[in-house]
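S.K.: Structures for review follow.
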Structure 1
Amino acid sequence: MTAIHTRTAQRRANGAREVSGIAWRNKDGEEGALGADIVVNCAGQWAKAVGRLCGVTVPLHSAEHYYIVTERIAGVHPDLPVMRDPDGFIYFKEEVGGLVMGGFEPNAKPWGMHGIPENFEFQLLPDDWDQFEILMENALQRVPALATAQVRQFYNGPESFTPDNNFMLGEAPELRGFFVGAGFNSMGIASAGGAGMALAEWIVAGEPTMDLWPVDIRRFARFNGNDTWLHDRVKETLGLHYAMPWPNRELDSARPFRRSPLHALLRDDGACFGSKMGWERANFFAPTPAQPRIDYAFGQQNWLPWSGAEHRACREGVALFDMTSFSKFLVKGRDAQSVLQHIVANDVAVPPGTAVYTGMLNERGTYESDFTLTRLADDQYLLVTGTAQTTRDFDTIEKAIPHDRHCTLVDVTGQYAVLAVMGPRSRALLQSVSKADWGDAAFAFGQSREVDLGYATVRATRLTYVGELGWELYVPVEFAVGVYETLHAAGKPFGLVNAGYYAIDSLRIEKGYRAWGRELTPDTNPFEAGLSFACKLDEDIPFRGRDALLKLRAEPLRRRMVVLTADGAADRMLWGGEAILRDGEPVGFVSSAAFGHTLGCPVAMGYINNPDGVADTGYLNSGRYAIDVAGDLLPAAVHLKAPYDPRSERVKG
């Protein structure tokens, strides 16, 4: 078969397409069609081309991949263990008395820039000893016998790689009933059984049955299918197989990609940018534009004092965060309220100008996302969600809108910059550049309205993700630079500083604010997360996951989120993923961690499990806790409320 594409049917209500079958044509020109409700694209490095035949983005790019097979070598036997040398990017294994040696060089060679040739199958590519040189040199250091061994065969075959080196599973957001399982390359053998089961369960259940976010195809967007970008990105991602997994490691290739309108201004102020969903985001600000870099380490890294200064500025004065990368959707139509009431857990029947924090659950009562909904008018809501979740959240919500309802979902992410002005002096700063009343009585927490700010008119919403008084400003992109300049000109007397996402993380963890993908996942429910207050369970309003939550509420709570502080460990660092021990026994894991500059020690969020239940705080408050850092146990204190400002008095201003 040389050509295949899906037949689709158009749904009249919202324009979504659905698979109705497969059309094919073979090498002899014969054509045919198969009726199918479900199509699964497992075409390997051809998956990108197959996806494009039906308008689906499968962001893969092929790269040359090499290994050699030697003749017999003295001392090599069938029981020889497989050896890997990540520092040298290489591996060895026995084969018929000789060795197979291959690797994943850090600067790979893309292949198939003009597509995979029509008749390319079971073929090898020409030898490329120059590209293989770095692997061979490192191999000779580990196994000197290779210097005299005869090479029986040099293998060069293409494999496809994804932009982040994880494979892809799930239903394509562009086409209902079209599923993808691709991009496995060297992880395929180890992952095949579980991936097949997960994909089959997704097809049957209509949604993932477990947390698949790291491999969910919806972690990518349409723009990730750009061939020029993919070509440059896979040069790096092939080598990630053996690259050191440093904490907060950033990819360097194919950047900058998506940029805030403030990017150049932040760069000139010393911003060190990270990348999320393609967005260049300021992680921290160095003292000079020549210094922004990350010196990777498993302990405290070079940027910690600079991020600490931003953290303290937010706690003590005022800081400005560029949060333009937030995903922003407009939900509008006369049925917007009733549609959202069924999709989200909290009550959205609020007056215009009010913001509501809510979770979006699945049928199991666990988190698919969490976000803020601001009611703009009777028939309009602004939905603001995480940077990484744009495709996933849009797809989930769009699927949930009934075909016969007057409700439309529009992605307006690129239309607005978001500037968060946070800290105890934020009110005074904003009042100095605006004729609006920013006082507590006139502008209460959770309220949102259009205000003047310098020459611009912006939407200001009183919210915080850092635990201080503050506002998020939603600024049309054409006004973003002007608003930024106005704030900084007026902010000098108030000590205004730019601050980055590392500071946001340390600030929010001290305050115990949850993050989707860390504390909130498809394996976590609101009772465990301590967020059941944001669920309308006592109201007679059905919503997705409600039945599961009512059942869970009647059962013992066996898992609970807590905050932990490693007092007395001011020279240490936690990153997340560490085990939590109680009386020497593992009882949970760290979901988020940072250095708490206000608390003066590492601070973490995580879940503690107890088969006999954790609803009784006696269990949580007893026992001796520690966090396992590579075998070194850091004594830790457990907090059931935020260790910083547990009554949220600072947020009130």
Structure 2
Amino acid sequence: MVLTIGLGSTASELTDPADDPVTATNEIRTLLEANCYACHGPATQTAGVDFESLIAAQPLVKNRETWARVRGALSVGKMPPPEAPQPPPHDRTRLIELLDTEVFAFDYSTLPPDPGFERMRRLTHRQFDFTIRDLFGIEIEVTDRFPGELTGATGFDNSSNTLFLQPALMERYIAASQRIVEILFPLERTTADHDRAYRSLFIAKPNATTTARSAAAEVLDRFLLRAYRRPPSPRERQTALELFASAFQRTESFEAGIKHVVQAVLISPKFLMRYERAPERSEPFRIDAWELASRVSYFLFSSMPDEELFQLAESGRLLDEGVLDGQIERMLADPKADTLGDVFAAQWLGFEHVGTRIRLDPIDFPWCTDSLMDAMRAETSLFFLSLVRGNHPIERLLDADYTFMNEELATTLYGRDDVAGAAMRRVTLTDPHRGGLLSQPSILALTSNYSETSPVKRGTYVLDTILGTPPPEPPPNAAVLSDEVAEMENMSFREKLEMHSRHEFCRGCHSRIDPIGFSLENFDFFGRWREAYAFRERVDTAEEADETIEFETETSPEPIVIHLKNIERPIMNEGALPDGGSFVGPAGLTQAILSERRDALVRQVVTKLYAYALGRQLEYYDEPAIRQTMREIEASGYRFGPLIRSIARSFPFQYKQNPEPAP
């Protein structure tokens, strides 16, 4: 079969890719060369996109996210830009069809198993603090003055491609180790925590029948195993004993000798880094029980394994699937697993920024206190944890009939007077407009501009963060309303945005984003419900006005008088999903997502948890594991418990592979 494809003023006869899969790549190259290489070829690489390199990377699905952006720009007519020569419509359609076939309908069963390879990564600042806490049994936060973490493409700060050990950070670790040993080895232990930490470290001391070296060996064997999260090698054990002996000889103090070793271990890469062995083999290999214990623990606790995990690792029983499942159930019930709400959910959903990046001026908004923003974050964290620990279906993220609040949150943002006290507690929701993430103040504040809502931010948030289907990147200079539109006082923001979006260059994206954001307009910029927009309009006379403002200027001989009238306009909260049906309000949005986009919601949660659990960006070769997990959890109704167990049992979680040698 032969197809004639027009390329501007030329035509080429190309073989149908159905006859020869290799031809599809050639056809894609031909279409792109004719229409896109001028801006996105090897010599130009506009916006960092070089189609020659992208096509050379086989299979094309290796760069799925980039091709997804290309497809999105093509589908909404964003590329080529309007001022550039345009391909015939059927060429644009053909290129989209080819990308759908070669990238988005790729047969992943053809890929060899590949768990990926990540080099050693250091502990995140949070993991460091939690590991110190569990290593010594005492709360010591020493990273508060460390430089901020990066998040990388995953959105999580545990992503291996950002966790380097820079020299400047090493200086902070040295100072932190000194501070820790000073706290652990005071002349007088004045608190029960200090005493408990001291006794847990000094499990042996020299006496009439035990030499200092023998007691040190007993203390250090246990300490090194826990600090390195694995048994120390003979060489590591010998080095620690030599450090002890050197300090003991100088000071004649057993405690000083142990202190010297502890401080050295706390700045050792074997403590600061999550190290895993790498046998000399090219095929994937299974990690050992000690490494699995660390992977599970840093996934669920953001900290080192506890004693039960260490015991199961030592016996090798942790590698048994049933034993691992039981440990996951036990760990999820432990308060340490609160990190799934305070870290994973906070970073995925973005509410960790409420109170820092997201806050209001306390002079203009005295009700927006630090304690209120603490409660806003706590609500969403506790809500997510309740779904995990209650083994709820993933869809409850959006339609649960309960949440968590205290009195300040209830009265200030929910308008309720039936919650008393500062403690957060579970509260049943009876308001039909409330329920799930999209009605929680932390999310609504996060997706607003300062003191005003943003349908664009809210629509983008739903598409990107909740559904994992981000809209195309906006074109340059498309982020703001024109001055003429912005200054139209008699228009609601929806009307202004709709006028702005009529431009052909903006319509493709805004038609997907804005209808979702409009459905949430009843929630103000901090999540309070409202039935109408309230604003002030200038009128001609004082009789019509609710307020008159008079002021003088240096350029005017007479005072300037402005008459303002308070008016309200009903909120139009009709919305629609891209290529979906229309609905009304936040409840309608929730039902539309669950009926039309539930698979996207489930997949987004699965992929985000995978990225967080693996501590790296997901690659095309992870897709088989993701699909396997989707199949495994379907029978349960896509519940959180089976999801977490499936990830911990998955091939990329339990296996590793050495990198391919450089050519």
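FYI, it's all coordinate maths here, none of it is from the lab. The structure displayed is predicted, hence computed values, not measured ones. Cβ atoms are built from the backbone, for glycine too; each structure is taken alone.
S.K.: Looking just at percent of Cα pairs over 23 Å apart, for residues 227-434 alone, which of the labels 1, 2 belongs to the structure with the highest value?
M.R.: Structure 2 gives the largest value of percent of Cα pairs over 23 Å apart, for residues 227-434 alone among 1, 2.
S.K.: Let me ask something else about it. Suppose you compute helix-only ellipticity at 222 nm (-39500 (n - 2.57) for each DSSP H run of 4 or more, over all residues; to 500) for every structure in 1, 2: which one lands on -6000?
M.R.: Working through the options, I get structure 1.
S.K.: Separate question: Which structure, out of 1, 2, was distance in nm of label points 7 Å out along Cα→Cβ at positions 59 and 163 calculated from, if the result is 0.2?
M.R.: Going through each structure in turn, the value belongs to 1.
S.K.: log10 I(q)/I(0) by the Debye sum over Cα atoms at q = 0.05, 0.10 Å⁻¹ was computed and gave -0.26, -1.06; which structure, 1, 2, did it come from?
M.R.: The read-out was computed on structure 1.
S.K.: Among the shown structures 1, 2, from which was the value 14 of relative contact order in percent (Cα under 8 Å, 6 or more apart) calculated?
M.R.: Source structure for this number: 2.
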